[in-house]
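Student: What follows is a group of structures, each given as structure tokens.
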Structure I
Amino acid sequence: MKYFYTTLFLLLFFNSCSSVKKSTTSLLSGNYDRAIATSVQKLRKNPTKKNKESHILLLEEAFAKAVQRDTERITFLQKEGNPNTIEEIYQLYKSLHKRQESIKPLLPLRLQEQERNAVFEIKNYNTQLISSKRELTNQLYNQAVANLEVANSKVDYRKAYNDLEYLDDLTPNHKNVKQLLDEAHTKGTDYIEVALYNDSNIIIPERLQNDLLDFSTYGLNDFWKVYHSTPQQGITYDYVMDVSLREINISPERFREREVQKEKSIKDGTEFLLDENGDFVKDEDGEKIEVDKFITVRCMYYEVLQSKAVNIIGQVRYTSQNTGQVIESFPLASEYVFEHYYATFDGDKRALENDLLRYTRNRQVRFPTNEQMVFDVGEDLKQRLKSIIVKSNF
């Protein structure tokens, strides 16, 4: 009854304080830990605040109810004796310990109006924590070993790995868990052999072929897939990824010319202002008025665009080694365009805008060779190939 009246009192008299309202709502809804967290945060932030005592009362009640709930649940689970509840018991002890550790730095908390310190029953749960953790560790280990023994699919090994990873986080370096993790990862991984085929009539530069097959440069982050461009001994490959380049099209070297006549009015010094009679216009001090002088300049602009393009069209196929069937297929296409502008002019260059004027500083250059063009398209091809690899979901 004491706690009921405390809560009712807080609801009636501290309605204007949002943090108190929030804690009270959490308390009444049974979310004791949220009520505790809110009150602890407020008391840490401003221990001299006016409504400090309301937070202390809420904290006192929420803590007592949370401890009572957890200890009653532990007693029930221990009497039930179900081995599947060992983890829950361990987590409950962790909650009991963590909860009181969050309050300890604030103690003692004085209730001035009631002339007493708030009551928090602090206990040492170390023995229970160690015991329940040890019991849980042994259970998880035995279960993981049993699961590995009966595992017969990639999915089974991946599930076993996740369980072992949880065990390793709980109790690092327990027995041979690291070795079991390696085993589960190795057996749960998909190994993919990569083959590159050039079915076009253009020779691929060797450095491009090596770059495309160097999967260490792709920045892939798939824990359960490993790609090998060179088959390795002792590994049974699950899939083959065929990268087939069917067409490599290279355009001829092109020149595109254009000429434009440009005209612009520009400032060219100053001159004295004249009236309609040809007399000087003067200001109030009798001084001649000067104005900007504008002239029209003209220029013929001759621009040349050098261009050459290459595009690659291909396909990526994933084939199952077990069934020999194609399980996924993706189109692969990439393009690279070489462009270079240069220009000359005849006349006054002041008539040219800056974006045209900059081309007049360029000169004709050599076109890249076909081999260089194919290599230059390689970076974009790698990004498109990476996108396909990430997208594949076999």
Structure II
Amino acid sequence: MSNTYLIGAAATPVGEHYGQSLAAIAAQAVRAAFATTNLLPERIGALYVANAFGESLTGQSQLGAYLATAVGLRGLPAFRVEAGGASGGVAIHQAAQAISTGQCDVAVVLGAEKLTDRLEGAVEAALAIQSDAESEAINGLTLTAQWALLMRRYMHLCDYPAEAFAPFPVNAHANALKNPQALYRFAISSDKYRKAAQIASPLNMLDCSSLGDGAACLILAAESVAQKLAGPHLRLAGSAVATDTPSLAMRPDPLDLTAARASAHIALGRAHMGLGDLHVLELSDPHGIAATLALESIGFYPRGEAPRHAADGAIAPTGRTPLATAGGYKARGDVGGASGVYQIVELARQLRGEAGLTQVPKARVALAQSLGGVAATAATCILVAE
């Protein structure tokens, strides 16, 4: 089985791109990714499109064929991958499997979403069906409300006030300030967080991400192809996908994101690494509670300790578990099913030493994890600089 390497990566800025279609945004990302490598489009063997909301918000199905045509890869085997917010990570995992088993030696993973053209009610309805549509979404329980319920439970069990989660968005915004592709390029303070208006108590406006339009593209290749290209070489050392029940009510311990833990440890096992080998992280962090539960469920911190460590600087670029170095979901913007692809683009910059003012010192090993719904699907990728 062949090792898989990342040989090209690029992303468009996240924003409200009303004047551009999904196809135009996707084509922009693909062109930029090919510009980072001297590989010709004729070498591409397959296209994997990560998209969560094609039908519900964009009004387009058959996104494999549609975007293959739009980006100049017409005729290729093209697959649309949908797993909610985990779509990007799952698409990367599937492309890597195709390369490792010899189905193709070069594949493109394209994450693309157009989310800002619809009114808020339609967007909330599309997001809500990532949960259990029959028992939760039908009763008006949104994803934000579910994270708020988990935050309330965590605060009760671990004896935290809502203000304890401020370090997560504060860190995200501080990093996004230095990222020209981020949606929200401004700093916030703990005091502003404390005074922010409530969205779904205890979640407030400064602890909730916003959806944005954007596209990110990766070019993955077999080792035999990557060796012929100029470095630095980034190896996809391991990837894994795990699932849990979409319904929070059916989980024995809703604060334990079992799919997040399983996918992370399986991916690390395939990479022959442990948590201590990681230098920089990208997690699904639309709210501070989401980042908290992911950090604790994966095993970086015991339950009840992640907010305390975040307050001590552990999630900053110079900390023990650097997180959201390009702004994360909160400040870079939540790009739906494309988010997992954006994560790898951002980690590639870190591992190549190109992250500028948010560069993690001596970063060589990175973990990206994207979640679908409230961690009903979790996809984890391990990226290593060689």
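No value in this document is a laboratory result; all are computed from the given coordinates. Note that the structure is predicted; figures quoted are calculated from it, not measured. Cβ atoms are built from the backbone, for glycine too; each structure is taken alone.
Student: Matching task: 20.4 is the computed value of mean count of other Cβ atoms within 10 Å over residues 174-181. Pick the structure from I, II.
Tutor: Going through each structure in turn, the value belongs to II.
Student: Match the computed value 0.75 of FRET efficiency 1/(1 + (r/R0)^6) of positions 70 and 182 (r between Cβ atoms, R0 = 30 Å, to 0.05) to one of the structures I, II, and report its label. Each step should come with its number before you reach the end.
Tutor: On the way: I: 0.20; II: 0.75.
Computed on structure II.
Student: Moving to a separate point now. If relative contact order in percent (Cα under 8 Å, 6 or more apart) computes to 26, which of I, II did it come from?
Tutor: Considering all the candidates, the number was obtained from II.
Student: Another one. Compute FRET efficiency 1/(1 + (r/R0)^6) of positions 102 and 302 (r between Cβ atoms, R0 = 35 Å, to 0.05) for each of I, II and report the one that scores greatest.
Tutor: For this comparison of FRET efficiency 1/(1 + (r/R0)^6) of positions 102 and 302 (r between Cβ atoms, R0 = 35 Å, to 0.05), the top structure is II.
Student: Of the structures labelled I, II, which one yields 56, 44, 39 when Cα extents along the principal axes in Å is computed from its coordinates?
Tutor: This figure was derived from II.
Student: For the read-out semi-axes √(5λ) of the Cα gyration tensor in Å, for residues 78-221 alone, a value of 53, 24, 11 was computed from one structure; give its label from I, II.
Tutor: It must be structure I, since only it matches.
Student: When helix-only ellipticity at 222 nm (-39500 (n - 2.57) for each DSSP H run of 4 or more, over all residues; to 500) is calculated, the result is -9500; to which of the structures I, II does this value belong?
Tutor: Only one of I, II returns -9500 for helix-only ellipticity at 222 nm (-39500 (n - 2.57) for each DSSP H run of 4 or more, over all residues; to 500), namely II.
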